[in-house]
Structure 1
Amino acid sequence: MPRAPWTCFLALLACAACAVSLRAQPFELDREVAEAAADQDRGDCAAAESRLRAVVQALQATQATEERIAQALNLLASACHDGGKYREAEEFYREALRRLDGGGAGRSLARVRVLNNLGNLKCETADYPEAEQLLEDALALAAATAGRDRPQVATCWNNLGRLRLEQDRLDEAEEMYTQAHALLEKHFGPKHPHLTAARNNLAALYREQGKLAEAEALQRQVIEELK
C-alpha cells in the first residue's frame with residue numbers, strides 16, 4: 001500500500017496562491033508535486049525532498065489551510081522516509097499530525113494516513129511499542145470515520161500485519177493480513193489490482209509459516225491476474 005497520496009494532494013493544491021518562488025501560480029505547485037512524485041518513483045528522494053520543502057514553504061508563506069500544509073508535510077516526510085532520513089521524516093510526520101488535530105472527516109482520514117506512515121517508520125526502526133500504538137490509533141480512527149469495511153481500514157490491517165510479522169508473531173500477522181485481503185476483496189471484487197499486494201503479503205507470510213501449498217496457490221492467482 002503506497003504511503004504518499006499524490007493524486008489526492010494535487011487537487012488540494014488547486015486553491016493555493018503561490019509556488020516554489022512564492023510568487024508562482026497554483027498550477028506550478030501541482031507541477032512541483034508531480035515532479036517530486038516522479039523523482040521519488042525513480043529513487044531520487046533528494047530531489048523529491050528539495051521540491052517538497054519548497055512547496056511547504058510556499059504554502060506556509062501564503063497562510064494556506066492547516067490541512068493543505070499537513071498534506072505537503074506528509075509528502076515531504078515520505079520523501080525523507082524513503083531516502084533513509086528517519087529523524088527528519090519523523091519530525092515532519094509529527095508536525096503534520098499536529099496540524100491535523102480536530103476537524104471533520106476529511107481531516108481525520110488525512111490523519112489516518114500520517115499515523116500509518118509514522119507507524120511504518122517506527123516499525124522499520126524496530127520501535128515496536130510505539131509502532132503498535134500509532135497503527136492501532138490509525139485503525140480505530142479509520143473505522144470510526146470511514147466505517148469498518150472500507151479500504152482505509154484494510155490498509156491499517158495490512159500495516160499491523162507487517163508489524164506482527166516483524167515481531168515474529170506469525171499467527172497474528174496471518175489474521176491481520178487475512179482481514180485486509182477480505183475487506184479489499186469485498187470492496188473491489190476478486191480481480192481488482194489492489195488485491196495483488198495483499199495476496200503477495202499473505203503468500204510471503206504463508207512461506208514463513210511453512211504453508212507452501214497455500215503460498216503457491218496465492219502466487220499462481222496473482223500471476224494469472226497479471227497476465
Structure 2
Amino acid sequence: MSNTAKLERLTVVFLGSFNPAIFQPAWFAGHDLISSDEKKVPSGVKLGIVHPEVVDFSTENFQIQVVQKRLSVATTDVSFYDSLRDMLSGTFTVLGHTPIVKMGINREFHFQMPNEDEWNAVGDRLAPKDDWKRVLDDPGMKSMIIQGERTDGRLGFVRVRVETSNQVQPNGIFVEVNDHYAIADPEKVQGARELVDIMLDVWSESLRKARHIAQTVVFGTEEMS
C-alpha cells in the first residue's frame with residue numbers, strides 16, 4: 001500500500017494589515033515575483049476580483065487572495081512549493097513595512113485507501129466507536145480537529161484536521177496540517193520581517209513535519225511497504 005497522497009495543496013497565510021489594490025499581476029510581474037513564463041503568457045493569469053478591498057486571481061502555478069487583514073498564496077504543484085516561498089519572501093522584501101502578525105504554513109493531503117475496510121479502519125482508530133454506539137446508530141467519523149502545542153520554542157500551535165475527502169473517491173481521506181506561528185506583541189509590529197524570517201527558517205522542516213503528521217495519522221506510521 002502506498003502512503004503517497006493522490007492530491008496535495010500548500011497554502012501560506014499571512015494575517016496583518018494589507019492594501020489589496022497593490023497585489024495585482026502587473027505588480028508581481030514588475031518586481032519579477034512571478035516567472036518569466038507567466039509574464040509571457042497573459043492567458044495564464046485569471047482575474048477573479050480586483051477591488052480596493054479584495055484581490056483574487058490565479059496564475060498558472062499560484063492562487064493569490066488578499067483582503068485587508070489576510071493574504072494567502074496557494075499551489076497544488078509540489079514542484080512550486082519553494083517558488084511560493086521565494087515569491088512571498090520577495091514580495092515582503094519590497095513591502096517590508098507591511099505589518100504581519102500571524103502566519104500559517106498549511107499543507108493539505110488527499111489519500112486513497114485501497115478498500116472500504118481500510119478506509120473505515122482509519123476512523124475506527126482515530127475515533128473509537130464504543131461510546132458513540134451508546135447514543136448513535138451506526139456512528140462514523142466525518143471530521144476531527146486536534147491541536148497541539150509547538151515544541152520549537154516559537155509562539156503558535158499545530159492543528160490537524162481529518163475528514164472524508166471530497167476530491168478523491170472512493171475511500172478518500174483528507175488531512176490538513178496548519179503549522180501556525182504568531183509573534184509576542186502584535187501591537188508593536190512595524191513590518192513583515194519577523195514572520196518572513198521565521199518562514200524562511202522553518203520552511204523545510206515545516207513541510208517535512210506536515211507530511212510526517214499526515215502519513216502517521218492515516219497509516220499509523222510514516223513509512224509503509
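Values quoted throughout were computed directly from the atomic coordinates according to the rules given, and no laboratory measurement underlies them. If you're wondering where the values come from, they're calculated on a predicted model, not measured in any experiment. Cβ atoms are built from the backbone, for glycine too; each structure is taken alone.
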Query - Label whose coordinates, when helix-only ellipticity at 222 nm (-39500 (n - 2.57) for each DSSP H run of 4 or more, over all residues; to 500) is calculated, return -25500 (choices 1, 2) - result: 1
Requested in this report: Kindly point out which one of 1, 2 the value 123 was derived from, the read-out being volume of the Cα convex hull per residue in Å³.
Outcome: 1
**Report entry** mean count of other Cβ atoms within 10 Å over residues 89-96 from the coordinates reads 21.5; which among 1, 2
**Finding:** 1
Report task. Output the label of whichever structure in 1, 2 has the greatest value of relative contact order in percent (Cα under 8 Å, 6 or more apart). Result -> 2
